[in-house]
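We did not get these values from a lab; they are worked out from the coordinates using the rules stated. Every value quoted in this text rests on a predicted model; they were computed, and no experiment measured them. Cβ atoms are built from the backbone, for glycine too; each structure is taken alone.
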Structure 1
Amino acid sequence: MVAVKHKVLVSWIGANDLKAVIGEEAGPVRSALAAVDFDGVELLCAYPAEQVERYLRWLREQVDIPVTAYVEPLSSPVHFGEIYHAANRHLQRLVGEGVHLSILLSPGTPAMQAVWILLGKTRYPAVFYQSSLEQGVQQVDIPFEIAAEYVPAASAISGDQLAKLAEQQVPVDAAFDSIVAESGRMLAIKAQAHVLAEKGVPVLIYGETGTGKELFARAIHNAGTRASQPFVTVNCGAIPSELVDSVLFGHKKGAFTGAIEDRLGVFEQAHGGTLFLDEFGELTLAVQVRLLRVLQEGTFMPVGASREVQVSVRLITATHRNLMADVAQGSFREDLFYRIAVGVLHLPALREREGDLRLLTDALLAGIGSQDSSLKDKKISLEARELIQRHPWRGNVRELHATLLRAALWCQDSLITRGDIDQALFKLPAQDNDLMAMDVSQGVDINHIISKVVSHYVRGALAATDQNKTRAALLLGLKSQQTLSKWIEKHCVE
């Protein structure tokens, strides 16, 4: 008798899924389970476990099939290497168990979706689904020809090598020459960073995700007097709250459950060298107090220790947050801000670096080719370059690298075409909070966009005035309550 294979849905848990517990919308995962019959669902989650427990309890009450979840603590939700290893491990296990794979693409970041498609079309045959408010749940037909174009370039690349290509790790010997730029703004920032490197002062680097904050940090370290000493990096936003002290300051054996041996914190690991704290603005006020003491006195107490440790560390911090605004709101200590912000660098987004996109495209593609001979000598057509120039690159250099890598893998010959780039972009449906970044070349409903904006701000003004239309009209710059009422009726504000 032939065993019946189970049909299992695999997906990351996304922000819209977590919101389903308290919102009116079911979220992509619940919607998919309601629309299609599955024998089970396996979910991967990059959020801390405590954030998803409530959602999992809610989902298990909604469906009558097994719901299994795995926490995958990624250092970044767009870290291709970590995403690849996590997804590959679970798909390999499921295929080994003989299940029919179905993958839900909608939840998660573009990097997560890209890895699903690459794995599901080349190593673990799967049926793809997507879920959206506008079109519901649909099976996704990814043309076979696309997968066929991927295989020739990728067939000679091992899984580990593909992960390394995707990671785009900053080289340990990164220097200012490694920072590709010709725009006046970036050249000025490089010059400022070079001066800061020689002075040895604390440096705060501002910039969106993917703008090269770690690259600048390593270059500053390598150009400074501590270049021969350790460079230690940690993503503060990825540290579980209960382990922050242990990660930063270390702990002694037996200090808490699970502390089976002494462990050095990153401050002690970086002694004599440089400590790079990325996503620094995510640290809580309580942790900020303890950090301030380390920076002022150069000493700290490891968890469970009875004696203080003294260290000499150069601190470089980075954040995408507006820390001055956080100071004003009371969520970031003013004294700590001025302690870390002696030298400040504001890295512009890629879309603001006029003239650098062409240089970066060529440099990144050359770097991909240098790492694997099967991707060497790839060129980009003029039409493909035009598409690259028009794309907003909200993920900055990291998104550009990932797109070029996918295009190089799919491209069957040496010339990367517009079609290769277009397919590699994996354009997502515009979200309500991204109304100003919609691709007008694909067509937009301007009346719908206007109504969305009006509804958002009218509801906000009414909430701020306890539903007083006269005061709400004043907040919105409207002449009278009657004008506001007409707007509410016209745009169907609920």
Structure 2
Amino acid sequence: MDALNTDLLISLADSQRFAELSGDFNPLHIDPHRARRTPFGTTVVHGAHVLLSAFEALARQGRLGGMEPEGLTVAFSGPVRTGIPFSLRIQDDTNCLRIQGHCGDDAVLRVTLVLRRAKGTSWVEEAADFTAQDPQDPGFPPAVTEGATPLRMNPKTLRALFPALAQLEERSWIADLLATTRIVGMHCPGLHSVFSGMTLHALATTSSTSAMRFTVSGIDERVRVLRLHVRGARLGGTLDTLFRSRYVQQRPLADLLGEVPREAFREARVLVVGGSRGLGELTAKLITAGGGDVTFTYARGHEEAERIVDETRAVGLRCRAEHMDVLDLASTRTHRLPLADYSHVYFFASPSIRRNPSRWSSELFEQYCAFYVSGFAALVDRLIRERTPRANPLRVLYPSTVFLDRPEPGFLEYVTAKAAGEALCRQLSLKHRMQIATPRLPRVLTDQTSASSDAADPLPVLLDVIRAQHA
């Protein structure tokens, strides 16, 4: 077979269907709201889904008929974000198949597959789809070090997602592969897992087992890597997985009451844009603790926003949460919040910030600019148009980045967008005779930086910034 090239796109609906087939309901793959708090900033496709998509392409070519894997080595080398096209290149060498997957310039999959004639009769339990449930969170190192998960799949769902694979007579090995993602995503490491690869081989004897067993066989606490030994119906070997950082929880408001004087911001009427988590959440809490009249906005984090409001009520204070999307400020349907007469505005709206080690990405740059340039400009325009003539002078904070002073590889698009944002702030300050501060903040601990060992405590950084704004 000559090299086979195919372009694919997996939607959120496809991922949900795959979760039902595989039993891997990790929110990283199917819940955009929860996935936004991971280092990826959005949902990503199951690695096993990408892998089986490659095998589906092989099956359509007739390459898998009567065959099964003798040896399989897989590296999930990068994320495939939901709804983003990716490409597969399949090369048939003399004694094995090699598969490479790319999303743009980024490698996302490397596979070496050795096939053999299928031995024995096919065995797999045909059952209904798995029922959605939350993944386990055994921590790291994991409290759960061994277990088993059933080998089963729904033939109807298999046909819907992988029609050519569903026609194969021998499908036990497919059930084995589905079990690997369920083990990693739901059991060990579970909630905070990232499946990084596997090395599997055909078992010497055909098994009629109804489960794939797993045992933790290696732990590297320095880089939070786990290796699992697995044994299923047709395949056994090792799975490699990372334990990604947990969500960063900002300090409860009750713990912040002593950080600022109770009346420090009593005269301030403050709008915090993007205040349902991260630095915006901490800013809203600190100013509320200092007696400020605070309204904070959220675009998708309704549950987080309600939690913050509840925190303020619990300590006898109050703040307001309002929905506002800075990408759609022109729409009265999605933006009903009056913007008149605030004394201070803090702008923390941001997309997910990700490292891009490849060549310049215009698409990524435009995503940043939609928030840091166009979105901010639209916000200022609304603030000026709705402002009453006798209102006090408006002070705005637009956080920039220390990466402009100390460049870091992989963040070219982000830094360039922030530089454009700083230039915009200077022009808007002159045009509207308003104060817009653009402090270049250091890397501080948030969901975006949770994997960084050098991320600083955000509390003292933000206290200095807020005090300067209200001096």
Structure 3
Amino acid sequence: MADHRTDHCLGDIVRRNAERFADVPAYRAHGDSITHHELYCRATALAAALAAAGLRRADRIALFGRNSIAFGEVLAAGQLSGIIVTTVNFRLAPPEIAQILAESRPRALFVDAEFLPVVEAIRADLDLELIFRIDAPPGRSSGSPVPVATESSPDVTSAGIVDYKEFVASAAGADLPFAARPDDIACLIFTSGTTGRPKGVILGQRELFAGAHMMNVEMRTGSDDRILLTMPLFHIGAMAMALGVHARGGTAVLHPQFDPAAVLADVPTEQVTVLHLAPVMLQALLTEAASMALFGTPGPLSGVRTVVYSAAPITATTLRAALAAMPDAGFLNLYGQTEVMTSGLPRELHRGDGPGRDRRLASVGHPFPDTDIRIVDDDRDCPPGIPGEILVASPAMFRGYWNDSAATTATLVDGWCHTGDIGLVDEEGLLHLVDRKKDVIISGGENVYSLEVEDALATHPAVARCAVVGIPDERFGEAVCAVVELTPRR
């Protein structure tokens, strides 16, 4: 009888796609393409080359670059081999980047050529054995063969920086030197630092495998789907989307940054079926399309089957405009953090009218499969409609913070992740976000949730954007202060 395992690694997805969806593109970027079979071959070669350079399972490498095919190859090499990949936010200042690299202590760094000056500026403070230069535009032309093995070693520049393509080619055709295990760490992704210094979130192979299939179920994608990713892969949002599409052999189309005109141009030419956007990006896309008079049938967005929006609250105005602009697309709202994937509002709850529709659209949906949530205030579970901190238990949950036991102990308690978000569950079991726990304004002993005030202000036609914060007040302790950008007069 076969041994039907229930414990898997991300590398299983890469390996199976190479067999089952060999000729389907895994990534497309800058007009280049790499199939799932080619991705497996190149990721295996990269892992073999790293092993020849002395790296082993559980060693760390860092990835510092924009969305590219090479970025996907490095991720896949870690998924197959058990080498841990630390992603670096290129938007951070050099001291913050240096801090992330110093804390994660990678043995090798893969960096886009455009960011080499940053690396050179902080290099003296780091202990890096190898630095690999990724040229732009990255990747290989569609249909080109996997490079053949050579006897020569990859060239190294006078500055000790190795060319990425030559390094991969040096081990082409080699076998995978060692394989990842479910207990291995897959990635270290550092938080943005909005609540303090960035913390390294430990994401395991087993947990990300579960998360990939959660995302696939929520997006309902197959091998004929193509998702356009403009958010950076160094964040869990875009990474989870790519993993979700790859879970069933689909394609990730990569843009190095968000440009609404480029999105509108590439959706039809790249046959994109899934969009992943933050609400502000969705609004910018709607504005661009309206200015170019591109709505209507067929239109550049007519082939989109699914629109995933996440990462920030969305206004009712933006959501209604998007639903009207893409009437045939299914919309999906996702909620989670780097630490844990939590819930989603599926497409069927975005459509239709009747009582409760506005309330449903304002929610972040039901917990994902096998995911439990609690709403807690002072260690007591809150009844429906009463806000409290959102606690989550999930098979796709992080394992702790890198070299930070105090933060880990405070966040992971008895198997529950304390998100730091304030929310409530309504009578239909839908989760609603209220505020960040640390952003709650306590005025005169009453909790004032800044998000609720922002939502109320945003309904005024004169308000373009706003942010609500607490400021010191002698009488009430804190007072509510709104920073408002007015809508330009016409």
field: Parent structure of the calculated result 5.3, given that distance in nm of label points 7 Å out along Cα→Cβ at positions 210 and 306 is the read-out and 1, 2, 3 the choices
entry: 1
- request: Work out the source of 74, 59, 55 here, i.e. which of 1, 2, 3 gives that when Cα extents along the principal axes in Å is computed.
  value: 3
